[in-house]
Structure 1
């Protein structure tokens with residue numbers, strides 16, 4: 001199984017065993033970084049190009065939703081996935097509304113389901129980045145056309 005160089009994942013969980021398990025399962029296929037807290041995750045985000053953030057909901061300093069909401073302004077692009085071992089509908093609603101999550105999965109996670117979710121999330125990420133680049137190019141073209149139009153009107 002070849003490593004997909006383009007998929008950079010940050011997994012945030014306060015339980016070291018979960019971090020180790022996730023990395024052991026997915027490090028061959030993806031570029032995986034792990035953080036034991038939201039604060040550690042922010043430091044990684046500032047140093048690395050992360051495409052997908054996967055976070056546990058129940059953590060001591062801040063919930064997964066609070067973490068995702070807190071980084072939205074500084075890191076709007078990564079696709080977000082929330083994991084929780086608890087069936088808390090309010091957490092799901094908050095995750096969608098406040099944390100802008102792409103997908104919600106229950107713990108313990110199923111390797112195949114999580115792998116499919118990661119691949120779908122990366123497809124959405126690539127589409128989002130393509131749209132961002134096209135918008136930028138369109139804006140440049142528009143600026144150039146406006147400049148040419150002004151030149152023509154002045155001559």
Structure 2
């Protein structure tokens with residue numbers, strides 16, 4: 001069952017690319033741009049995060065999180081290549097895809113996360129969500145507009 005707009009985002013803790021454990025609820029008080037994506041270094045994922053980390057990024061002021069089933073070591077290399085200091089890349093590695101399953105974005109037959117973006121307000125409430133096919137990109141304009149409503 002898909003998570004609905006207006007419900008609290010399920011909390012989770014995952015290993016980050018820097019070796020730290022990151023818990024979603026630690027960011028209460030700030031809007032969160034939560035991105036699930038299939039695999040680091042894939043062309044669509046690389047393009048998506050390139051836009052997010054650009055110098056003129058409209059995501060400034062939000063906590064940006066990327067979650068995939070990749071290991072924290074793969075994500076560390078991806079973060080370095082992307083020069084994405086403003087993104088928390090988190091490994092949903094073991095148990096494989098557990099958080100993606102909670103967010104109804106895990107693709108069981110492929111063994112990877114699908115592609116979805118959740119906009120979460122400062123109180124931990126989902127204000128927008130966009131699930132798309134793995135080779136598509138979410139509706140960035142709509143999601144950015146939703147994110148702006150979270151920033152006041």
Structure 3
């Protein structure tokens with residue numbers, strides 16, 4: 001017998017493992033999928049927060065794609081860090097700054113996040129390309145190069 005989803009979801013994160021030095025593809029979504037992230041200042045807050053986390057040796061970001069209602073990122077987890085600690089810091093800080101900038105209150109981010117461990121260089125490259133193509137798949141732009149809310153440490157073709 002399968003437990004009702006409300007009980008499974010609460011326990012979903014208990015067995016999550018964070019491996020230092022491993023790469024992860026992470027997706028965080030806005031509360032109720034509000035389309036509020038594609039503004040130059042909002043995207044800048046998100047990018048600068050990832051830069052700060054990297055400066056503090058908590059993660060190394062590889063790529064960051066800010067979509068209207070969610071963020072895709074590929075990161076490498078640094079020594080002594082866990083995904084939950086990093087994402088808690090990221091969400092808390094960005095929510096305060098973005099809410100202040102947009103003159104709004106309340107939840108900015110959905111609870112939780114989705115993550116996938118990346119084990120091979122082939123998967124890493126495929127994941128970065130997938131993030132890069134996301135605005136095209138969603139019909140926001142006809143060429144990924146035209147989407148302004150994207151950062152990557154590698155040159156995209």
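No value in this document is a laboratory result; all are computed from the given coordinates. The model shown is predicted, which means the values in this text are computed figures rather than measured ones. Cβ atoms are built from the backbone, for glycine too; each structure is taken alone.
Consider the structures 1, 2, 3: one of them gives 18.8 for mean count of other Cβ atoms within 10 Å over residues 31-38 as calculated from the coordinates. Say which. Before the final figure, lay out each step's value.
On the way: 1: 18.8; 2: 24.1; 3: 14.1.
Checking each candidate, the match is 1.
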**Request:** Could you figure out which one of 1, 2, 3 the value 71, 38, 26 for Cα extents along the principal axes in Å was computed from?
**Result:** 1
**Request:** Work out which structure the value -12500 belongs to, where helix-only ellipticity at 222 nm (-39500 (n - 2.57) for each DSSP H run of 4 or more, over all residues; to 500) was derived from one of 1, 2, 3.
**Result:** 3
